[in-house]
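Q: Structures follow.
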Structure P
Amino acid sequence: MIKQLPNFFTLLNLFFGCLAIACGLQSGLLVATRPDGALYVDIPEEIWMASLFIGLAGIVDFLDGFLARALGADSAMGKQLDSLADLVSFGVAPALLIYHFLRLSWAQHPAAMELNAALLWPAFFLPLAAAWRLARFNLAPQSLQVFTGLPVPAAGLFVASLPVVYWNVELAWVVSLLLNAYFLYAVIGLLCFLMVSRIPLLTLKFSSFSWAANRPRYLLIALSVLSVVLLQWLALPLIIILYVLLSLLFKNKLA
């Protein structure tokens, strides 16, 4: 029975992903009137609940892999189950979040009522790239040192951080970026490219604890902690960016 514990955490990952989708489906746009009479459009603050559930899915996704290795309970079924859960939690659920940001961005356009709904469809390129990445991952031999392309949970967590940053970071340029449709399209395009690419990115699995073998991992941990201390909520997406940059910087040492 103990061997099924990792699969329980995998199903918990899927459960949190479903809850994130439910939160995303219930979050429409709010329309209010400013004191000067101008209309004000925003997404409801409750959408951060979707981000919370995606974050919880990320935690249990890490735990299921950790437990599988610790218990020697790796299995073909567990591998397939993990990918199915990841597609929901880090592919479909984040796509709904970025879909809402695109809606909000275009809703502020002077001709918002005349714009084509197809402008929102690129949000769903994310689960397409995630499905491709996960299928390829399941067919490839596994490595303790290298991922091929951006892991789907990392992409999903990056998107999940956006509502948290939007509601908690009071910097005009940050809010302006998140309300810029072209910036959002660039985020979608870059994440999709990184997921389906064959760029080597480091794993967070430690085969030993020596500095020489784990220098990029220790640097990532140290820079992540420093970012949280200095930048608080803004550190959330930055950590994923640091992960990619450090992987590229040390790619010749990843083997």
Structure Q
Amino acid sequence: MVYRVEKIAPHANSGVPKGVQIERMFDEIAGRYDLLNHALSLGIDRYWRRKGVMALKDLAPQRILDVATGTGDLAMEACRLLHPEKVLAVDLSEKMMRIGREKAARAGLSGTIDFQRQDGAALQLATASFDAAVMAFGIRNFEDMDAGLREIYRTLRPGGKLMILELSTPEHFPLKQAYLIYSRIIPLVGQCIARNRAAYRYLPKSVGAFPQNGKMADILRKNGFSEVSYQKLSAGICTLYLGKKVEENN
């Protein structure tokens, strides 16, 4: 099934596959991505990442896969809070990961975090090789969401967990109305700071088209995950999703 969000791309009707557009977009804004990311969320994105990582604390994962890692903020947060043996951070954008490698080196985490260019919908990784998988603000960028989720499921060991953070649209007054106004400002900010209005016009469109809350939970179940749950954060501006790979019968 193709979800409407998968048809939303930075440059509509260009004839270029969404995955290629996403890679080019993030390569173009890589240098200013962290600044804009924290500015547009007023710094709340740090709290969201911490909340998402801590949702895996009881699992105590030693091998973690960070899909659509970007500049590695979630991977580094996982290292700080969960102290895993290894984090594999994958992304399509080499320029984003180049910044991530520099940040990891400054934090003394180069030996723990390995950055690799990989397509999240066709991971070149062994089956059942990770205790947990995490993703922050990347799932709506997939050209084929089902394929990406199936690949993550495949690479998890039985009993392993997936944690997804994704932006969502507030449902209630006055935040709903405030978000609608804010979404019109985002492209202007992107133009001024990142000099890429298309990238930040794409952001609110992709958030609005994303299957949120219960709909996303159903998609996770359809792709094999059990014990699926979701939690709205910051009055619904962000949502935390959890799912588990079914454990093998003894």
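Coordinate-derived values only; no laboratory data. Because the structure is a prediction, the values reported are computed rather than measured. Cβ atoms are built from the backbone, for glycine too; each structure is taken alone.
Q: Match the computed value -21500 of helix-only ellipticity at 222 nm (-39500 (n - 2.57) for each DSSP H run of 4 or more, over all residues; to 500) to one of the structures P, Q, and report its label.
A: Matching structure: P.
Q: Between P, Q, which one scores greatest on FRET efficiency 1/(1 + (r/R0)^6) of positions 10 and 106 (r between Cβ atoms, R0 = 30 Å, to 0.05)?
A: Structure Q comes out on top.
Q: Suppose Cα extents along the principal axes in Å works out to 63, 37, 29; of P, Q, which structure was it derived from?
A: That value comes from structure P.
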